[in-house]
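Readers should treat all values here as calculations from the given coordinates under stated rules, not as data from a laboratory. Owing to the predicted nature of the structure, the values given are computational and were not obtained by experimental measurement. Cβ atoms are built from the backbone, for glycine too; each structure is taken alone.
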Structure P
Amino acid sequence: MEPIEKSALAKSYFEEGYNCAQSVLLAFCEETGFSIEQAARLASTFGGGMGRMREVCGAVSAMLMIEGLLEGYSDPKAKEEKSEVYARVRNLADSFREKNHSIICRELLQDTETTPGGEPEERTAAYYERRPCGCYVEDAARIIAERINQINEK
C-alpha cells in the first residue's frame, strides 16, 4: 500500500463533503472490511473534533479506529495487549502531533475562521480555501498507511 495514494484518497473523500473522520476511515474500507456506508456511519460522529466540540481531531480519531480494528485487543483481561495498543496509539498521535503541533481540533484550527456553535458549515470553495483540514486528513491517512505497512511486514 502506498501511503501517498491513501492520503490522496482520504483527501478526495474530504473534498466530496465527508467529514475528516469519515474521509480517513473511508480510505481504508478495503483493509477494515467496512462498506462505504458502514465506515461513513461509524465515523460520522467524530467530525469537527467529535460533533464540532473541537476536541480530538476527527482524522486522528479515525486513524486510531483503524489501528484498533486491525491490531486492537478484544479480551478485557488482556493486560499486555492493552498496554501494547495504548503505546501504539500514543506513537500514532505523537507522529501526527509532531507534524501538526496538536491532535486537538480547536488548536489545529486556532488561526482559522470557523462558524460558532454546532452547525456544520456549507462546503464551498471558500471553505476549502481557508481550512487546513484536508492536510490533516492526508497526514492521518499517511501515518496509518505507514503503520499498516509495518503490520504487513511482520
Structure Q
Amino acid sequence: MDLKTRLQKELKEAMRARDERRKQTLRMLLSAIKLAEVEKGAPLSEGEILNVVRREVKSRKETLEIARESGRDDIVQEVQEEIAILEAFLPPALRPEELDAIIEEAIQKVGATSIKDMGRVMKEVMARVQGRAEGGEVSRRVKERLTALG
C-alpha cells in the first residue's frame, strides 16, 4: 500500500475512533500533500510525499521550540503529539555509526581529499540517506570528517 493510501486509511480509522488530534493532524498532512500535487500539476511520488511529511515535522519542531520559549505548556503537549503522529510515517532514522559508514563510502567514491570536496560528498551522502538523517547533522559530520583529512 502506498503512503498516501495508508494516510487516508489512517484518517478514516482516526475518525471512527473519534481521535481528534490524530484526525486533525492527518487531515492537515493530506491537505499539504494535495497542495503540493496541485503546485506540481501531477501526483507526488512516494519520495515527494515523504518530503512533505518531513517538512511538516520540521515545521512542528520549530513551533515546539517557540512554544517552549514562550512557556506555553498546553501547546507543547499538542505539538509533541502531532510530531509523534507524523514521524510514524517516516522511515526509521539512521544510527550515527550507519551515517558515518555512508559518509566514509561517499568520501571514497568521490575521491575527496579536503573540505573543498564537501559539496560533492554531501550530494552523494544525501542521495543515499534519503531523509533518514537531518541535513544539518549530515553536514556537520561530513565537515568534521573532511577537516580531519586535511
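Given that helix-only ellipticity at 222 nm (-39500 (n - 2.57) for each DSSP H run of 4 or more, over all residues; to 500), derived from a single structure, equals -26500, which label among P, Q identifies that structure?
Label of the source structure: Q.
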If distance in nm of label points 7 Å out along Cα→Cβ at positions 80 and 96 is computed and equals 2.4, the structure in P, Q: Q
Assign the value 2.8, calculated as distance in nm of label points 7 Å out along Cα→Cβ at positions 32 and 112, to the correct structure from P, Q. Q
Once distance in nm of label points 7 Å out along Cα→Cβ at positions 24 and 120 is calculated for every structure in P, Q, which label goes with the largest value? Q
Highest-scoring structure on mean count of other Cβ atoms within 10 Å over residues 64-71 (candidates P, Q) is P
Given a value of 1.01 for Cα Rg over 2.2 N^0.38 Å, calculated from one of P, Q, which structure does it belong to? P
Ranking P, Q by distance in nm of label points 7 Å out along Cα→Cβ at positions 104 and 128, the structure that comes out highest: P
Origin of the derived value 0.50 (FRET efficiency 1/(1 + (r/R0)^6) of positions 40 and 72 (r between Cβ atoms, R0 = 35 Å, to 0.05); candidates P, Q): Q
Can you rank P, Q by relative contact order in percent (Cα under 8 Å, 6 or more apart) and just name the one with the largest value? P
